[in-house]
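The structures come next, written out as structure tokens.
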Structure P
Amino acid sequence: MTDPAVDDTTSAESPAVDAVHGTPAGALGRLVRSYRWLWCRIADEYASRPARGTVSSVVVPQDRQERRDLEDLLGSRRPLRPGSKLNLSRVETVLRRLDPQLGVDVLVEAVGGPAASRSAAASAIADERDELVDELADLLPSRWRGWASQHARAALGRAAGAEDLDGQRALVGRLVTVASALPCDPTPLPLFAQRHAGDTKALDVGRPLAAVVLAMLAGGTSGPTRAADRRALWGRFGVVADGLTSSVLTYRLPLDRSSPAGAVVGAHPPYEPALLSPRLLASGVQVAAGPAGTLWVCEAPALVEHVATLELPVPMLCFSGLAMQAHHDVVAAFAAAGWQVAVSADHEPRALEAAAALLGTAGPAGRPWRLDVVSHRAGREDADRPLRADVAVPDTPWDPGLAVALREDRRRVTEEGKADLLLPDLRAAAS
């Protein structure tokens, strides 16, 4: 039975072959030159499948000119479909008609060495890569060894190139040095890179070392793509990336006025929100002496603005969709000072993950604030941005029903959509 996924349209003759290649006696050199891309691609297939040893088909290229060349070689009656499989027996037939001594393997060997040798080389490369990953797992601090065994192979390949073992070896040594220094006391990214990678730019976006380090910190094969996510990830391990241009939105935080952050907050009018830089907060968060209350943590700046307009005297911290290390520092300081920490967020995966992390930082002092299934059903849906079906919803251990409901209804409920629930809580706290 013919595989419907395999393009097997055949013609009895291929005039284009005779026109392009002339007599069979000179066919080999002209075939190598004119279709080198095809033979190299087949050779690469051999190299990537050492266990199977043979290649019976190749994917029809997306490149229009390459497809036309292939159609010309085969004398196809109709255009080849990009992405479909081309049965190499068709190519073999054309080659044999030119010269009984020609064949796919002959052309593959002409451009890249014997197919069997390429398979053996691929096996050797795979063995060396496995040894490199084992070595990395032995050298890394224990907290990163699970990542090394599961994801390092792919992460190193993405950062340095799948076949560049020398590049991967160089990355391994530098990665171990960087990983051994994390987490650290708050340190600007360029200074951290200079100390532990020997170059202030070594951990900049686009550098191979930065790519593999961020993959390790994220626990996968690659790091975050959004700048804000990268800043937050670095921040969780004490590295301050872009500590001046990012900011933390606060409102009426009772900070010790003798501290740098407290002095900035104190310079604002009583009901004016204050933007504090992560760099400033990294110098220390000192809660003012006095009776402890509740720190209200939210995601939406609009909620803070509304509370400020109402002049409600409640301390608030806003993480604007992304909880940086600076947010965790503020939460930890208030929890240590005996305050309760109430955490709200949008009902969507990224925000719920941030809320869960903040609650973890608060420890026993933390409590979810309207992060429950009842509030989810009562809140107004953001109808313009429903959750895609392929987006995973994290568990919500404080109320498992919230995650279940969100997975079923895919309703994204923002804090603006549950403001009618949040504002009465804040008014009650202010009274």
Structure Q
Amino acid sequence: MNKKSMGKLFFTLCFILILSLSSFSFYNNDKYQDMQNFKKILEDKSSLDFKIFSSNIDFNKFLLENLIDYKNNESIFYSPFGIQVLFSYLLNGISGQSLKELKEFLFYESFNIDAINNYYKIVLQNIFNDKAKSLKFGNSFWLNKGSDLYKDVNLKGLKLISEDFLTIAKKYYYMDIFEEDLLKESGFKLIEKWVSKKTENKIKSLFDKRIINKDTIAILLNALYFHENWATPFDIKNTKTDEFTTLDDKKVKIDFMNFSSPKKLLYYEDDSIQVVRLPYDKFKNSLIIFLPKELRKTKETLNLMFSKDYIGILEKMQPLEGYVKFPKISCEYKYELNDILQKSGLISIFNPSLDFYPLFNKEIKGINEELFKIDKIFQKTYLKIDEKGTTAASATAVSIIKVTTSIEKKIFYFIADHPFFYFLIDERSGNIIFTGFYNG
């Protein structure tokens, strides 16, 4: 296949937090230790770590497919990891149908909550303890002192939220706990300041203050920030403007980065797809790009995002020398995720129910008869990929409200000049951190 005929790929942008591959024969020194650690997980497919990692890959495939359809094939960029972290924590505060449905939505139905908590404790601990700090995170729980329920309970000298729930927040999810009157401008600005700080000022105005009212009980937040240079940078002198073929076969002019000489990279190719892995400096993260060979079969590539096929491809990748032609990318996206999550099958937590009882202090009289639900889920993302490396950030917010109404139901040449999948991976945990879709 020559350079001109290589195109027509489906670009989906996936940032994946991953531990490693099993095919690292040419990565054999201390610099690649994180990759070797992940290799051990892949070798023990009976381990709990591998099973949860596989479930996270399947969750991302499911969410990615639904987001692409929902956004009508527009470019997307999101963080599945931000959603997974907050929802995994939320499992500790719900029961009944909401708990069953959320576990199924996360592909966690075969895992108990303690196992899930312990898994994320280790994943987040590894990120937190990494001296390089190329990937950083923050989690926080904001209790709204301005809510009517908080004021009523406080007058009785009681705590609103279960101590067990708050203990899990700090012990397993590294959560900052805040009690603020979020109806006041000063309280709301503290949220904005926290998000901005955790994302190095890349994410601002995550949501409008007007979504917070006297019924808003709490807001859960996750923030992610990634910044790292390529292990092998692109020479800016080789960046050229050329045509990118979109999913509807249109030609658009964009800037492409190019290697001037063959580079040794992990690579896989079969009759339908090319896959290349671009490592970042220190080799703790990588960008994996899935490039379909035929434009008309772009969406069929999604079938390779199931954990079995995805992991199989990673295991088959081998070090080869080749050229890469890849777009410079700069984008920001903001999503209100309620509709897409409900259309994906997550229904119960958005409807008023008694299922949120475990979240609250059981000493509060009548709390088991109160109705609560998830009100809004927002995510905002930022991405910049250039010759030096990559900067990415996301912030995810989940708001919980009290409901006063009745219950209702409801040598290769890798030329990325057309849509394609790619994954930025952390070589320690295997979890997808960001996912996107690029179509020019």
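Any read-out appearing in this document is the output of simple, stated calculations on the displayed coordinates, not a laboratory observation. Since the model is a prediction, treat every value here as computed from it, not as a measurement. Cβ atoms are built from the backbone, for glycine too; each structure is taken alone.
I have 40, 38, 19 for Cα extents along the principal axes in Å, for residues 60-139 alone, calculated from one of the structures P, Q. Which structure is it? Derived from the structure labelled Q.
From which structure (P, Q) was helix-only ellipticity at 222 nm (-39500 (n - 2.57) for each DSSP H run of 4 or more, over all residues; to 500) calculated, if the value obtained is -8500?
Numbers: P: -15500; Q: -8500.
Derived from Q, not from the others.
Sorting P, Q by mean count of other Cβ atoms within 10 Å over residues 76-83 from high to low puts Q first, with the largest value. From which structure (P, Q) was volume of the Cα convex hull per residue in Å³ calculated, if the value obtained is 195? Among P, Q, the structure yielding 195 for volume of the Cα convex hull per residue in Å³ is P.
When FRET efficiency 1/(1 + (r/R0)^6) of positions 356 and 420 (r between Cβ atoms, R0 = 30 Å, to 0.05) is computed across structures P, Q, the figure 0.15 traces back to Q. Here distance in nm of label points 7 Å out along Cα→Cβ at positions 44 and 380 was derived from just one of the structures P, Q, and that gives 5.3; the source is P.
Please state which of the structures P, Q yields 3.2 when distance in nm of label points 7 Å out along Cα→Cβ at positions 148 and 396 is computed from it. Can you show the working numbers first?
Numbers: P: 3.9; Q: 3.2.
Traced to structure Q.
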